[in-house]
Structure 1
Amino acid sequence: MEALLTPAFGTVVWSTIAFLVVMLLLRKMAWGPILAALKEREESISTALNEADKARSEMTALQEDNNRLLQEARAERDSMLREARDLADQVVAEAKSKAKEEANREAENARQAIATERKAAVAELKAEVAKLSVAIAEQLVRTELSSNDKQEALVQKLIEESPLN
């Protein structure tokens, strides 16, 4: 057991040489590719993170653009609704105005028709009254002038009242 605790000088040298050869082989064969793979992996992760940040910033920009477009669309919709309301109000006002003008025109036409009818009725009534008056006067004159004495008295009276004398 003592031999294990105190190694010989040759064993130490050969062990050191073997260790260094294994170290060189591992460095060339294993650590180089492992370190290269780790470096490549680190770069790919870094690239992926950069791309993710870029994608996140692009998404934020797109979201802001979408929000801006949405706001513009809402503003345009509100504007269109306001214009439509204004146009509807204007059409209603024009329709009311035209209806009022038409009603006034119809009322004026009705007034004129009534006035014309009234004038015609008054003229007809006057003509009828004149006919009746003439008929009544004719009957009165016939009854009054039924005798020659009355006729002569009337003629005499008319001559006396005449301004020609």
Structure 2
Amino acid sequence: MQQPTFHEIQRFNKWWHYLIAGVPVLLVIVTGTALYIDLHNKQSFSAPLVLLLAGIILLAVLLTFAWFLYLKLETVIDAQGITVRFHGIPFCKRHIAWPEIKTISVITYSPLSDYGGWGVRYGMAGNGWCYNVGGDKGIKLFYKNDKPFLIGTQQADAARNTIEHYFKS
């Protein structure tokens, strides 16, 4: 019999995610253009240096925006346990074997009040680490040592069904 596997890839793909990431790009472009026009009209000796600096800043902002587009949260639940990885953020990969888990459930939570937002977060109120990209559903587990960990999900029912298949409390 085929063992069930849950596989989910999530990205920051809401319109307001792009707005938040895109506004700095627009601000740098507008400011850089205004600076270029001003320096071009003044024929300043320092103009090339300032333009180089503006170009470096623009490149850094564009690379940051491209990195934001690359970010994704991948969750796999299978017979070995749960593997979660935040692609684009170094060292944000965990594999949690079933025997390491004390309790696990799919919950509704508040990303802002429980963890201070989305991404790779640490809840200061004893909530532990959280990897999420949006929504308010998550896979909340406690390790055998009582440390909590939450993984955001957009497919709560499918995650719950796979967890129930493998995890017997």
Structure 3
Amino acid sequence: MFQDYQVSYAGFWWRVLASLIDGVIIGAVFLPLGIGLGFGIGASGADPDSVWMPAVNLGLNGFQILVSWLYCAILESSSWQGTVGKKVCGLRVTDLAGNRISFGRATGRHFGMILSVIICYVGLIMVAFTEKKQGLHDIMANTLVLKGPAVPNYVAPPPPPDFNYRGGGPLNI
């Protein structure tokens, strides 16, 4: 598919910007939720050293992981081919042939990104040094992040015939 046009891989800083935008969006959801939960617990008079507090914290963190996974996987496997941050930056996630990825591949890519972060961000820093600007999570999921609009993977049909053309020269009425 890539033989007919120049491929432009998304560089490290474009991907950082897209990630920051997505972080603001996720934070806009969870910051008020965390503040509300904190005020609710404080107003209820619950003991902050209670055995339930780690469970509440774990539940909120689990919910955040679930929402961020669905946010990334659904949007990256959709016709948008990327999260809101990627869309704003003009980036899209594709497979190695430039096609849209499945929800399963987007899921693997997302959890691979968590691994990339756990190993001291080395998996993310790899983007700056690999030929196709792939991070560890991209290599694991066989994906690319490209800059620019998607190229249709079909041959455009010929234009329709002009039925108003009567042949000959200018009309002399």
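Annotations for the structure displayed:
- For Kirkwood radius over Cα pairs in Å computed as 18.5, the structure of 1, 2, 3 it came from: 2
- helix-only ellipticity at 222 nm (-39500 (n - 2.57) for each DSSP H run of 4 or more, over all residues; to 500) from the coordinates reads -16500; which among 1, 2, 3: 3
- Structure responsible for 20.5, with mean count of other Cβ atoms within 10 Å over residues 82-89 calculated and labels 1, 2, 3 on offer: 3
Coordinate-derived values only; no laboratory data. In this text, all values refer to a predicted model and were calculated from it rather than measured experimentally. Cβ atoms are built from the backbone, for glycine too; each structure is taken alone.
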